[in-house]
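Take a look at the structures listed below.
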Structure I
Amino acid sequence: MLKRLRLKRIMQGTVGFLAMVYLALVRLTNRFTTEPEDPYRTIGPLMPVIVAMWHGQHFMIHFAKRRQDRAVSLVSRSRDGDLNASILKWLGIRAIRGSGARGRNIRKKGGITAMRAMIRALKHGETGVMTADVPKIARVCGKGIVTLAQISGRPIVAAAVVTSRRKVFKSWDRASIGLPFGRGAIVIGTPVFVAAEAGPEELEDARRRVEAELNAVHQRAYALVGGTDPGASLAPAHKQEAAV
């Protein structure tokens, strides 16, 4: 049993290292445009912040990070999460294991424990990175990220990192990863603040603003590289428009 567990960890570590090398190649061989041109002029004084992303768009999000910034990322306790945590370790980003849940046991998913860990990390100056949508409910911002902002007092900043050449997977979230030798775009949204005394209506407004910011930065990022967001059709608003 111990030998099998050790072998599993070695394999995960090896795959994580290879993934880190591949992502470095993608970063090196793509010509990136950043919008706004100097986002940290605005965001820098607000650090640490909560970086929001959509599920499936996490592979290259660390391209937007400055070297000097310490960061933690919320990673699920799933098998895929094990691999993601291994990759993050090689990238110098600490993983906090746990995720939100919808219609499932949030304690089993580790959501409450992870939330507390994220609050502590933000308090100690680490930027927190997390997906805004919960598993299997793509492109719908959940309440978790705005609750974290409310409790921690840190703003939410939507981010998108995309490339003109990419591999899009046929997954529930239309996950994608960049390919080498193309053009890339890093787009950072306007910070969304959530007051500590915010009530249900204010929290819902903040949730909608985060959702809108994420859709906007992804739309803009793909436009900058001459493409369209492969996950845009998953958004509820898009589905409603298509049905009309």
Structure II
Amino acid sequence: MFFDTHAHYDDPRFKADRDELLPRIHQNGVDLIVNSGESMKAVKSGLALAKQYPFLYTAVGVHPHNAKDMTEEDLFTLKRAALEEEKVVAIGEIGLDYYYDNSPRKAQRYWFDEQLGLAQELDLPIIIHSRDAAQECFDMIAQSNIHKGVIHCYSGSVEMAEAYVQMGFYLGIGGVLTYNNAKKLVEVVKAIDIHRLVLETDCPYLAPVPHRGERNDSSLLIHVAEKMAQIKGITVEEVASITKQNGLDLFFGGKNPL
């Protein structure tokens, strides 16, 4: 029923019950999951999970928080993983984060650009993290000439959302949509064609209402879908079906890999 296009099941918060949780989530209606990379360590752990669970795929990339530690050898490792491992479906999550500034901005920009180049070389979609760097992130993507990917946890304006869609991108919509202070995101979801939206959790982060503050997981996508259905004036089943197909179009060329 659902496609969770952005999760972090290799996070330590799932260590105690991951082996029980993931099969149960899948049996209860989450058909596919993309586990998003954020460090070189996560490249290995994400691949291990993808090999363990047929319904779970992975993206490889270095998050801007970890850009300060990235090397040319790491870039080669990402390339090799993407070329050799059939369950790698994207480069990500990559981008800019000027809110926390955990890495110097120069390093963030350099390694973002390098990973954009890798995605273009390999013809893979990108998964974008952008926080407090909306225009610069947009400009770098536009200059890269990449036209497929998802803007994870979209938080920008309607105008920028429309520009991303025109470039060929999808917008990742998660638990934030259910928050009382998410008025801008509600307007984005109203304005953008549902065929350019995908569902995501970013679990274990950003659990939707009524579970805000708890550990998130893919079973809670139902609450995001309910809110989206309310905004769009359609059924939850239609939201699930359309957004799942959007994810299949983005990561699998429209075909279900299972």
Structure III
Amino acid sequence: MSLHKTKGIVLHYIKYGETSIIATIYTQKFGRQAYIIKGARSPKSRLKANLFQPLFLIDMEVYHKPGRELQMIKEVKNTTPFVDIPFNLKKSSVCLFLAEVLYRTLREEEQSPKLFEFISENILFFDKAEKFLPNFHLTFLLHLSRFLGFYPHNDYTETNCLFDLKEGHFIGFKPAHKYFLPKQASFEFHALMETGFSDELKFSASEMRQFLLDKILEFYHFHLEHIGEIKSIEVLREVFRDE
């Protein structure tokens, strides 16, 4: 077992025993890893449980043994403390949701510097944004799908104007199955694919954002069998009820 320094993005943690936790962290050096932090919930612990909140960016010194189910952390500190996310209900709810999606989709124990950079840079951008970005999580999921290998084809035209969720591209006729977006939703999905994180795309109806989010998750389910139910989406429904 050797000692390494690496950056990490916290995805999830659970309580273990009376005072310990097990944290799942996407690391820059080793990909997804699970770490046991003994005594993290103890008042005298050096490694506090509050350092392992959803999407916190951390610097770690870890003991790493390839193939081991639970690794160990020697030192950890917050790399770049968030300035707004912990105090902003909407932003923290979005981060809770994205952390759950990442926890359920990032399975590989392999390093991916570009994916790590994508997640960390955009979460910091979201934290520092002066205005709340109501479409951030939708745009994030679309870009994340590129790293996961099933980014939808943006081949929308006036004739190819229905998005087929199973096939991942736009078509010109209703398919034999029911998993496609109607015409207006397909157009707005196409428009969403062409926007960046800072763009403020206005949808035609207040319900469209939630509808498209549900369909993007449905799209994920077609391509990732192991993803399961995303429970934190119910929190988003409440937070975005008046958006």
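Here, each number is a calculation from the coordinates, and none is a lab measurement. Fair warning: this is a prediction, and the values are worked out from it, not measured in the lab. Cβ atoms are built from the backbone, for glycine too; each structure is taken alone.
Can you tell which of I, II, III yields 13.8 when Kirkwood radius over Cα pairs in Å, for residues 90-161 alone is derived from it? Source structure for this number: III.
Thinking of I, II, III, which structure, once distance in nm of label points 7 Å out along Cα→Cβ at positions 82 and 202 is computed, gives back 2.3? Considering all the candidates, the number was obtained from II.
16.8, 49 is what came out when Rg and Dmax of the Cα atoms in Å was calculated for one structure; which of I, II, III is it? List each step's numbers first, then the result.
Working: I: 17.5, 57; II: 16.8, 49; III: 19.4, 65.
The structure behind it is II.
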